[in-house]
Structure formats: structure tokens, C-alpha cells
Structure I
Amino acid sequence: MKTYLEIKVPIKYDDPWFKELRSRFAGIPVRWQKDYYHITMAFINNTPKGIDMRPLLEKHLATAQAPVITFDRLDAFSIKSGRHIIHLATSHVLESFLLLTEAIYSDMKDVGCVILSDFMLHVTLGRVRSYDVELTDIKKVLKNITMSPITLTLTDVDYREFRGRTLFETQLKDTFLTNSL
């Protein structure tokens with residue numbers, strides 16, 4: 001079974017900066033994400049049947065502090081399926097957040113989970129088919145957008161089936177850890 005571990009990002013489709021971003025892509029067939037913004041902490045390609053992941057997740061998340069992340073740039077990358085991903089990113093990833101993610105990855109692999117992709121901190125905002133537009137053209141549009149930094153505290157974590165139900169959810173402790181400069 002494919003599963004995800006995600007931390008929710010409290011942005012809204014109607015936020016002014018997001019409206020501006022969408023207006024800059026008028027005429028380009030972008031499929032914009034309209035809700036459920038998140039950072040995928042782990043995409044598990046195969047979770048062994050019969051394993052209860054809750055104790056593993058509780059071990060790491062029960063004492064984890066909520067990261068305060070400043071998103072300060074827009075970018076894009078391509079994925080194997082032939083799509084380009086337009087995303088929100090940060091220039092300064094908290095080391096504690098990376099260490100938490102790495103520890104969870106390691107323990108998941110130890111219990112037999114198959115994880116084929118590395119962690120890349122990003123929040124998907126939109127998807128474009130590669131045969132509709134080149135990645136370089138998307139990046140040219142993004143380069144001309146000045147983004148004011150957005151600082152957010154991320155507390156809500158979900159572990160769920162791929163395109164399915166939530167299997168576990170928790171809230172991280174809201175503290176003052178920050179990647180702001």
C-alpha cells in the first residue's frame with residue numbers, strides 16, 4: 001500500500017500572493033491545487049501489510065517541535081510522469097526538521113517500508129503537463145515574480161493512504177523554532 005506522511009501548510013487558494021501567481025500564468029494550462037497544501041515528509045511506495053505505523057510515528061512526533069518556516073521563493077521542477085510542479089519553497093530549511101524527517105525515513109525502512117524518493121521540502125501549488133509548456137518557460141515566469149516572505153508555524157501532521165483515508169494524525173508542539181533570518 002502506498003502511503004504519505006505530510007505536514008499541512010496553512011495557505012489559502014484566495015491568498016493575494018497566490019492570486020497574483022495564477023494571474024501570471026494566464027494562458028498556460030496549469031492545474032492549480034485548490035486546497036490541502038502540505039509538505040510531503042515521506043512518500044512510502046510500499047508499506048508492508050499488517051504493520052501499525054502509529055507507534056513509530058508517535059515515537060518521533062510526540063516530542064517534535066512545530067517548525068516555523070519562512071517560504072520565500074517560488075520554483076518549479078519536473079517529475080517522471082511528465083509533469084512540471086510549480087511550488088512554494090524556502091531558502092533556509094531547519095536542520096531539526098531535516099533530522100526529524102531523516103529519522104522517520106530510517107525507521108520506516110527498518111520496518112520494511114519501501115521509499116524510493118528523497119525528501120525535498122516544497123509545497124505543490126500547480127501542475128503542468130510537460131507537452132503543454134517547457135520547464136524553462138515556467139521558470140522564466142516565476143523569475144519575474146517578487147514574493148514577500150510568508151512565515152508559518154506547521155503543526156498538523158497526517159499519515160494517510162495514497163489518495164485515501166487518514167491513518168494517523170497529530171499536532172506538533174507549537175514552539176519558536178524558526179528558519180527566518
Structure II
Amino acid sequence: MHKDAGRQWRSDDRLEAYVRDRLVNYPRFFKNHMFDDLPLMQATIPGQFNESGHGIDILALDTRRTLWILEVSRGSRIGAASVKHLGLRKDGNSQMSPAWRLQKQNSFLKLPDATAKLMALFDAQGTSEDGIRELFERKLENHRVAVLVPEGCHVEGLNTELSFGQDVYTFFVTPGVRLHTRN
């Protein structure tokens with residue numbers, strides 16, 4: 001198993017912890033609607049900026065050193081179905097839209113441990129705080145986005161600029177695995 005350099009920052013949510021482990025240790029675990037695989041990641045860090053878990057769920061770096069912004073969701077139960085709605089948030093932006101991502105990136109950078117997290121993500125120990133933030137800004141210019149949901153979960157939303165056939169990835173959850181609680 002690969003050791004995720006960002007693992008020292010735990011995910012309090014069981015599903016996010018499960019996904020982070022699979023991102024770095026299980027190739028071909030996540031598939032989009034085009035049957036493309038999400039690339040294997042070298043490192044992951046949580047991107048939330050408060051105790052309520054608001055913000056970017058996971059920032060990840062793939063083996064080609066591309067930065068990924070990942071939203072992880074169980075979806076909400078609507079009848080017999082699960083649905084993840086990327087709708088308008090209190091700030092007036094649709095979740096995962098470019099404006100929403102920019103706002104959440106800026107909130108993440110205000111965290112006291114943001115520099116240390118980014119150093120681990122980019123394997124850039126010893127880089128100055130300004131240097132690591134410049135590297136983050138450069139990586140953001142060509143970053144990728146994805147929404148990760150269990151198989152069978154429907155994802156919908158407006159004004160996200162996501163390609164739902166390419167940017168939504170599903171994964172299998174073994175029956176009996178409880179992912180609906182916080183650690």
C-alpha cells in the first residue's frame with residue numbers, strides 16, 4: 001500500500017476517509033460515465049476550512065502531478081434514490097462552480113496549517129510559505145475537478161461548468177460498510 005503524505009490530516013467523515021484511501025491505493029476504483037478511470041493519486045489532503053466541514057472535501061495530486069479538487073458525497077435520499085445536488089449555496093454560487101471553488105480555495109489558504117498541508121500534497125518540504133502558495137496558484141491554473149459518489153447516486157446541478165459524463169465518478173461500496181457516520 002502507498003503511504004499518503006497527507007494522511008496526517010485525517011478526514012473526520014468516514015466516507016471521505018474511505019475515498020482518500022482508495023484514491024492512493026486502488027487503481028481503477030473510480031469510473032465515470034464514459035468508463036474512464038480516475039487517475040491514481042500520490043497524495044490527498046482535506047480542504048475544509050471549518051469544523052462543520054464546509055469547503056473543498058479533498059485536494060489531491062495525481063501521478064502526473066495534476067491538482068484535483070474533489071467533492072465527495074453520499075447523496076441525499078429522495079424516495080428510493082440518492083441524489084447529490086450541486087445547487088446554489090448561501091454565497092450565491094453553485095457548488096463546484098469556478099466561483100465557488102475560488103472562494104473555497106481562498107478560505108482554505110487562511111487556515112494556519114494550509115502551508116504544511118500543501119507542502120505534504122506537493123512533496124515540497126522546505127519551500128517557503130510564499131513559494132508553496134505560488135506553486136498552488138500555478139497548479140490551480142490547470143486543475144481538474146471531480147464529484148465522487150457511490151454507484152447509483154444521481155448528480156445534478158446548474159452553472160457548475162462540470163461535464164457530468166466525464167467529471168462525475170462512481171465507486172462501489174461493499175454492502176455492510178457503514179459510511180454514514182463521522183469518525
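FYI, it's all coordinate maths here, none of it is from the lab. Keep in mind it's a predicted model, so treat the numbers as computed, not measured. Cβ atoms are built from the backbone, for glycine too; each structure is taken alone.
From which structure (I, II) was Kirkwood radius over Cα pairs in Å, for residues 22-61 alone calculated, if the value obtained is 14.2? Before the final figure, lay out the partial values.
Working: I: 14.2; II: 11.4.
It must be structure I, since only it matches.
Which of I, II yields 0.85 for FRET efficiency 1/(1 + (r/R0)^6) of positions 46 and 142 (r between Cβ atoms, R0 = 30 Å, to 0.05), as computed? Intermediate results must be reported in sequence, preceding the final value.
Working: I: 0.30; II: 0.85.
Comparing all candidates, it corresponds to II.
Looking just at mean count of other Cβ atoms within 10 Å over residues 38-45, which of the labels I, II belongs to the structure with the highest value?
Numbers: I: 18.9; II: 22.8.
Biggest value here belongs to II.
Thinking only about distance in nm of label points 7 Å out along Cα→Cβ at positions 110 and 126, which of I, II has the largest value? All intermediate terms of the calculation are to be shown ahead of the outcome.
Details: I: 4.3; II: 3.4.
Max of distance in nm of label points 7 Å out along Cα→Cβ at positions 110 and 126: I.
Match the computed value 13.2 of mean count of other Cβ atoms within 10 Å over residues 14-21 to one of the structures I, II, and report its label.
Working through the options, I get structure I.
Given a value of 27 for relative contact order in percent (Cα under 8 Å, 6 or more apart), point me to the structure among I, II it was derived from.
II
Once mean count of other Cβ atoms within 10 Å over residues 54-61 is calculated for all of I, II, which comes out largest?
II
If you rank structures I, II by Kirkwood radius over Cα pairs in Å, which sits at the top with the largest value?
Ranking I, II on Kirkwood radius over Cα pairs in Å, first place is I.
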